[in-house]
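Student: These are the structures, in structure tokens.
What follows draws every value from the coordinates through simple rules; no lab data is involved. Source: prediction; values computed, not measured. Cβ atoms are built from the backbone, for glycine too; each structure is taken alone.
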Structure P
Amino acid sequence: MRGEGVKLFPFQKRTREALLKGLSVILQAPTGAGKTLAALSPFMESRRRPELYSFPRQCIYSVPMRVLANQFVTEYRKIAEDLGLRKGVTIQTGDWPEDPTLEGDLIFTTIDQTLSSVLGIPYALSLGRANLNAGAVIGSYLVFDEFHLYPPEGALKTTLEVLRLLKGVTPFVLMTATFSSTMLATLGELLEAEIVTVPAKELQEIPSQQGKMRRFYALSEPLRAEKVLEHHDHRTLVICNTVERAQQIYTELCRLVGADRVILLHSRFTPEDRDKKEEQVRREFGKNKDAWSQKALILVATQVVEVGLDITCQNLHTEVAPAASILQRAGRCARFPGEQGEVFIYAAPPDKQGKPNYAPYVSRSEIELCESTWRAFHARSGMVFDFPAEQEVIDEVHTPVDKCLLEEMRREEGQIWALMERALAFSDPSVRRTLIRKVDSRTLLVHDNPEELPSPFNCSGFSLWHGVLRGKLEELEAWREAKGLDWALKYPVEIEEEKDTGTTKYRWLPVRSQKDLSTSLVFVVHPSLVAYDEELGFRFTPDGGNYQTQPVRKEREEREPFTYQLESYTEHVRAMLHLYRSELAERLKYAASRLEQKLGFPCGGIDRAVRLAIALHDLGKLDERWQAWVRAYQEAIGEPVGDKDFLAVHTHMETPEHREATKRVGFSRPSHAGEGTIAGAKIAHLVLEQEGLRRAVITAVARHHSAQAKSFGAYRLCPQAHKVLREALEEAGFDGSFAEHCLMRAPGTKLENQILRLPPDDPHGWWLAYFLIVRALRLADGKSQAE
């Protein structure tokens, strides 16, 4: 989609038109047909012609795994430049934390990041800032790609419940090639979304689908290198279900044809080596055959190639997996127009007991799904599959599973909403495991003296499915004993007495049993028992190697220190209002308008609420003790405040010497957020007639520094506070006389009677309004001094 004049296919037009009319969409289309363009075209069109379309000014594009399609970013960054998008295209994942506060115009991210943000428990931010990102998700256009690959016991169910919560406010598109008919119809009804599919006649008119042919075979034997070579021609892709199997097949192929004709790609490479390999794969297996450097190549990979890599091959060899994954993998075979390919599906390899080993699909339902998939493809072995034939297999295999999933969702609805509400109200990160993704992986570091790793939880290690580590423990212990090592695996335990020193320290305990593997998400393995190189990646071996994890980068020291300039209350409010009006208001406009309609708020009510929150948010800094600290500090740095009527909200602080001066003041600054909440509560009640807006503003003011604030201390405002507040209210567009209703003093207590309460006491919609308001408030507050 490069600029104007891009021709859309009928299903892409139907998707765009529905979304630009204010509807949401569930899109089912085959791989390579142009789902991404269909999903992003309404966003791009609305940015190109804003005078014609009311649509969110921000788009968040979520995928199931960290394996984000980097080519998306490259392509759409150019489009963003053409459209003049000020914030551009960004990536936010655990590997590439480029946009932790979700400020890009078009953000490519994982479902984990999106869900944790909208639920107020973001992975990317501290607990104190946990309420910052929800407003970004609520105010954006949301795209959920490869929906069938979301964790069914976590993110998949939670995404559907979140979309029910946002229904009528936040437009979205759910898309995949592999929805069962049951799932498609049920989701359309549940989410009140428009269903868009691609009829067979339309498919024939899409160039990327023309002249393509894939023939599927089911082979009743495990995948072997020799079998791969029987069918190898120019480009062959081999997909194994585990890294160990991929490394084994790769080694065998290298022995048979030479290492220069085989590439290995899996998750256990360093980020640098992984990037190089992905770039090589995109070039050597991409659409532009002129870029190929070799006539014949074999790529051996794991599930990492299921999404995000726009590649093709003539022959695809894959171990059996759930049907949706098999067809997703098959989308990398004969992907481009006029290509013909063959897909070979192999039976699961035997485990130590001789039974089929479906790992990492190990739950009863996953094993049944793999068995059902095998039967479906075995019955059709030798057939050419078009999209309707693929849909037939999906319906046969996944319909029973989807029905169970939807029934479970209905039964668990109350529990899911209770956990969602706990996340929204209390920023409780413990619910991530249930609502988003059960963390079944362990991060493995490599070091002979882990005490030298000061921040083990921030080190870049290798992610392993927990079952791999459990399965290897006995063998590792045998190797350890044979080599005379004191330990094979260790895990970190925080030293209690170090908690208050500002630096967390750990002692490392040896793993002695399977039980110890449940005690931590991070482990260290002795270098003598593993190896790493850019060819095979990380692996366990008694031969050992020289690889060791490097200590974490000192990111905290590399950041620029935050600076402030001396600023009065009125100056600060004026600067925040300018930034809100010039940059942030447009981002809120679409969601605010639809939420106002949904809740019966007056038109422009949320904008009015944001401006009031800005005017009131720092009232607690007009406290006599706070201002006494300001004057004492300014004296300590040699820049005294001469004007007795000057009430500051920020002091001059730029250098380490300035920070050192805070220690010479002799007393600490009192807290101010909760105090300001109480001081301005009556004004909020008088200015805003709707209780929902009042509570949302009061909660935003209380929590504009900490998402968990729920109390305040005793305070007494300066006599000049009325005059200063009058000026601030008038700057924000309100009658300055409301300043007379400011509560000048109060004893400390809890905020429970003023701030939002858990549903059903306060509706969910009021919480959505709060998240929009507090995002605008916190961003304006944080950015105003930078400007």
Structure Q
Amino acid sequence: MKMIPLQKVLFSLLFLTSLHITGQGFGKITGKVTLSDNTPAESIAIALKNTKYNTMTNFSGQYQFKNLKPGTYILSINGIGIKAITETITINANQTLTKNFKLNESKEELNEVIIKRSKYKQNNPSLSLRLNTPVLEIPQNIQIISGQTLQDQQITSMSDGVIRNVSGAVRLEHWGDLYTNITMRGSQIQAFRNGFNVVSSFWGPLTEDMSFVDHIEFVKGPAGFMLSSGDPSGLYNVVTKKPSGITKGEASVMGGSFDFYRASIDLDGKLDKKGKLLYRFNAMGQNKGSHRHFEHNDRYVIAPVISYQLDDKTKITAEYNYQRANMSEVGSYYIFGPTNDGYATMPIDFTMTQPGLPDTKINDHSGYLLLEHHFNPNWKLTAQTSYFKYLQQGYSSWPTAVGPTADLANGEIIRNVGIWDAESTMYLGQMFLNGKFNTGNVSHKVLGGIDLGSKDYMADWGQSHDLDTFDDPFNVNNPDYGPPANGLPDFDRETPLKQRAVGLYGSEYAAGYIQDEMGFFKNKIRLTLAARYTWIKQTSSYSDPLSDSHITPRAGLSVSLTPNTSVYGLYDQAFSPQSGIIKSGADVKPLTGNNVEFGIKQDWFNGAWSSTFSAYSILKKNELTSDPANTPQQNFSVVLGEKRARGLEFDVRGKIVDGLNLIANYAFTESTVKESNVATIIVGSTVPGFAKHTANTWLNYTVTSGKLKGLGASVGGTYLAGRQTDTWSVGLEKLPNYFKMDGGLSYETGKFKITANMFNILNEYLYSGSYYSYLNAYYWQTEAPRNVRVGVTYKF
């Protein structure tokens, strides 16, 4: 309530300032830019040469310059793939001049030029990041993985090789193709979709299939101010496909090793002649086997989108995403071995799963309603709401005991299957305002908004069943996949989940934020000041409800040394709820943290490719981590205390020369404990869950002329060194260094494109894993040996 008078004062000052400015006989230029097919030309750069005035057309092609002193100006229109336009314009006092322009290019032509010119590089963040600033000028490390990158690398899901395109991102211990669980800058980062935090518990969300994904944005460091509460290590934001206004379609089929078959379709077009009602429809079906026996993960996707342009200023978009997974039980990819043997003692295709277990079935629904309204070219209101429903009926596997023990010989294991039925419901809403204005020689880009959310998660993992007996255990040296000695489980599913759930988690939050990006010296120096107030209430079946609130400030400075080079510094804070159970019954407090970051960004050769170098230090407090004393039936957490992550990151992406595109990155990461509340975790200990050195490359060359035009070749590699396990119990053996090489060939002619990739070309035994002290055992997950995928795409 105390903020209301301050808001009134600020709005009064802005109002008086606008009266002062508009009362001095200044003029205005407005207009609309269209393409040759009469569609609006969106995101086209327009400037008045040799002045501070520059802008971009909105989604209706409109632009505006106001508060112009009387005089003569040279108006310039530029954009990727278009013929530049310049025109001399004279503006008089108190005059509003309307100037419309029509470009020679059509939207289809523009789209093709943009793809060919910027195959792996995108210059602007999505609407859902809320920032109306090019990536080059944002005082933070943001890496964008383009849709073309996903296609060239034949990436089919969020957990299928995406992270090779971003420095420092790893999945050292993962959940197969169920949950993505990416670690970056020393911690697991938050998962977002279209600007919404879609994490309702540690287990989730279901990894997105790429059939309905347009591109993916990795925001490094605290970004809670932009998108809601989040981990200070960063987030990834999956941006789904929207109608483009271009009537086109694309159908693809793909097949590969280990019974992999996939088909998808992408339809994009208009539902009326005027192009006001647009649609996008994506669908996919996939059967996917595994290099391990008796394991599969089949997926189905439907994703329709409709947008309607009410008028030149307002657009409404409605979207629905449905994913269904029929898969082996969670944990089928785990292999366990005794302490004396260490990691990777079994063949790469070895499995401990039991044939005959029913599928784990997941239905994942999400719906969005988005409103965009331009008051004028300088002020825009965006509001969106979303609904998420996650339903899981399935199983998880984990051993009860691993020999040698008093009752088991070396190589003998008691396999256990537990029930895992879960339901997650989320209602999320956002509203924010972007605006631009000048005060004297200072330009302002302001952002203000509110976030609201309600999340509930419940799960039954309280029923379990041993498949084997101590008299007849499973022997990894002589595996018997026949009927298990103790039979298959028969769990209670007649009782409603709400009554039998042993894990109940919920959170509600409300937040408001404001930011001002001030541009000095014709926007060559940009100072960003922002703050966010967040209130969060958390509930759990294991503790009393808790609520807390916090103000997180943000300050950033970005300086353009040249039009293509900027340096930046950032101080940011984070505030995030945590889900967990502390054995003592103590309250779970939200996580807090801060980030100090410096970097330099460079666009090379007229923006064809870009590079980013950053250095950071993140301090986190009150972070929960898994209790080292847990047994398989326990999910207790402990409050670690305080930890610090430091590192360096370097990313390069884009077109080096015609036909040659490169993605390369390197990260050095170091994360240590600064304060500890756990007797077994000493100060100075290395935090689990990251790799000290990560390096990735992906090089693609396509012949651009001659008889071989359209023929392409790619090669890439991933190297990890200093890998930490995902538990505090490190065991006697460390994870070895990791190197994987992939490559492929492609050929595009007319409307057809054939792509073939080989993964793990060197046929290395690749795995990740950890050590569990209570089992006296190592476990690991193997990656597929050498395998191939071949796909055919037809565009129409």
Structure R
Amino acid sequence: MNNKQAKIIVSSVVAASAFVAVAPNQQADAATNIEKLVSDAKKAGTVLKWAISIEGSADGVTQPWAQFNAAKKAVAKAEAALSGASYSDRLKFESQLLEPKTQLQRAQGYLDAITASAKIDAKTKALSEAVLTNNLDQVEAAYHAMTAEFRKQTILLDRVYGQSTRDKIRNVVKGPAEQLINYLKNDVTVHMYVKTAAEQLRVGKYVEADKSIKDAQTILNSNVLIWESSLKKNLDAINASQPVQLVSISRVDSTTVTVKLSRAVSSIQLSDFTFDNSLSVSRAVLSNDGTTVTLTTSVQTPGIKYTMKFKGNSASFTVPASVVPIQIGDQTVQHRETTEVLSLVANFTESYNQPSRNTVRVDIPAGIKVVSINGIENNIAGAKSINVTPETNGNVTIAFTAKDVNVASIDNVITFNKMQSNTVVETKSSAKLNFYAPGKTGSFSNKKIYYVDTYNNYFVISDGLKYKMMNSANVYRNEGIAVGFDSFKSALDVEDTISGSYNPTSNSTFEITSNFYFVDLLLNSEFAYKSGTAGYRIDGSTINLNGTAQPNYEIIFYKNSAYIGKTRVDAKGAWRFPTNVDQNAISDYSFVQQVAGKATPTTLGLGAKTLRVVEGPLNLLSVSGGTTHDNDLSNESLVFTVAPLKNNTGLVLAQDQVVALAGASIVVQDNDGTIIRFTNNQDNTKFTPVNNGFQVKFGTIDPGKGNAVIIAQGKTDGLSGPLKVNSIDGIQNAYGLSMQVNSGFQITGY
């Protein structure tokens, strides 16, 4: 071995020994670094812990994002360092990270709760502002928006860790919000009942209207309301407009029937009630509430259908049967149980009101069973078509029920088709007929809600099973939180998901496992009514309606109750619909939202929103003459009257009240060509709104201001003779329409 080889071997041995010696130190350094990172994460978690605790620095309002992000970053660094550590080190240090990670989870709940608190506070303030307008439509809209936000956000308020911290956040907004809700709920409810009753009367739903009126009156009788006087006045007007209609007739026994009237009456006449088929009436007794008449009849013959007439209306029943009569043309969806029997009458007449003798084909859907046709027993289960010859009065009457009492039958429609030479020439259809099967004893899990009847205390799940709710005994939860019966009912809605354990005769447990949040149909704020105006004012031939609604739904539009089109709501909940406006007229635009692809409703539903649009220009009607006759316009005060808006027949539609902008001005011209501008708040000129117009107090003319005042100099200095009004700027109505000045207006006698 030469010297060169020996040196290489010695160098290699030294290098190897150095490597072996350094490796333990590097491992120690890495462990020390991880320990420091974990320590930093624990410290950051402790800081965050006190930042989200009322015993620390938390105030229930401020969001400690800096501490949250610092803790999150520190934990992330420690976890990243642990990814390359030994198994024992990971086991050791991961257990130490549990506490700061727990604080991160609690902090997220704290941050979310404060965000929810801010949203509730914003809606509460908006509702308070709406109250100041004294406009119940605005109050109602703001109330629904606020309560929807309140129900949605209060869940987040309850997820904060620590009772005192949780109470601190909730006390900031929850108490004031609940207080405002309780303060307004009776007024809003009565207002809704009154509007609902008016709409129900408009479409002929007299029974429903009577119930809405009674519900409103009950609240008025038992509470002191904020807008009690105006609500009572509106309710009295609606009540007085109800016609007395025959709503239904029901057989009690072989000599007794009860007749339901659409509204209460003070007296009746026995002669008002007549039957066919030789059935006579010997006595009529009016109920205490004036809405039900009990008739004593001669003995009714089994199997015969009797038709009673009352003030031009008629209704029928068949003996024997416990039949619930419904009407063709009434599009109220029927929510019934599979054990109930319903009757339906369709009348077909020819010209001169002669009864039709053409065959009528009755189409029965699959889930329906017919039990009688024109009073004659039948047993026909759908889906089938039945050819029927109308009775001498043109009526086709069928009694029917669900095909199977244990199986729900939903969304059925029965059609009556008058035939001529095997061709359908006239069709009449029932409303949707839903027969619900009784809920089954036992447990069910995560079922969608199909229908809710809070008045009769039951709900139906998507497979058509009907579950009854009891005020006492049952246990109710909303997304894991125990709630009372009323709270559960108010939260339960279509499309919610529900689980439960059901016993129809004993205790049951129901839980809303997932709330479905529905976006209300709203117009954008630009269309909000201004106080004291006849409607939204516009001067133009088109209007671009826009607003928000449930994402991906359709909005159906009507003008003066006639369908005019529809549009799709985009994924962000926005919609837009341009349409024509009748000139110099009032147009009522109504709109409803529904699931995209459904058939267009033939009539407006109860959830329809309406915008009244009044079209026409803001014109000048007259100018009062001056009084000094000194040919000096300075210091004269003249009144400019706004023209009332009229339709083509001369009927007054609206009277605008004007707003004078800070820079409002008027330009006048005399016969020798002098043109001068007078501007509001300059040289003592002052524009002031008055009833149906505005007043101008003319100031001095300052020649030093050039064409800002004297636009053109005529043959002589100053103004003389009659003055032509060239233009008026800066005068608007409540909706920002600018005044138009036609030629011919003069100022005289100044």
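Student: Identify which of structures P, Q, R gives the largest calculated value of mean count of other Cβ atoms within 10 Å over residues 134-141.
Tutor: Details: P: 27.0; Q: 22.4; R: 18.2.
Checked P, Q, R; max of mean count of other Cβ atoms within 10 Å over residues 134-141 sits with P.
Student: Compare distance in nm of label points 7 Å out along Cα→Cβ at positions 126 and 406 across structures P, Q, R and report the one with the greatest value. Mind showing how you got there, number by number?
Tutor: Numbers: P: 4.6; Q: 5.6; R: 5.1.
Going through P, Q, R one by one, distance in nm of label points 7 Å out along Cα→Cβ at positions 126 and 406 peaks for structure Q.
Student: Can you tell which of P, Q, R yields 139, 101, 57 when Cα extents along the principal axes in Å is derived from it? Display every interim value, and only then the final one.
Tutor: Values: P: 89, 68, 50; Q: 96, 70, 48; R: 139, 101, 57.
The read-out comes from structure R.
Student: Okay, next question. Given a value of -12500 for helix-only ellipticity at 222 nm (-39500 (n - 2.57) for each DSSP H run of 4 or more, over all residues; to 500), point me to the structure among P, Q, R it was derived from. Before the final figure, lay out the partial values.
Tutor: Values: P: -12500; Q: -1500; R: -10000.
Among P, Q, R, the structure yielding -12500 for helix-only ellipticity at 222 nm (-39500 (n - 2.57) for each DSSP H run of 4 or more, over all residues; to 500) is P.
Student: Figure out for me which of the structures P, Q, R the number 34, 22, 20 belongs to, where semi-axes √(5λ) of the Cα gyration tensor in Å, for residues 142-429 alone was derived from the coordinates.
Tutor: Numbers: P: 34, 22, 20; Q: 39, 21, 17; R: 46, 26, 18.
That value comes from structure P.
Student: Comparing Kirkwood radius over Cα pairs in Å, for residues 286-445 alone across P, Q, R, which structure shows the greatest value?
Tutor: Values: P: 18.8; Q: 20.5; R: 17.1.
Result for Kirkwood radius over Cα pairs in Å, for residues 286-445 alone over P, Q, R: largest is Q.
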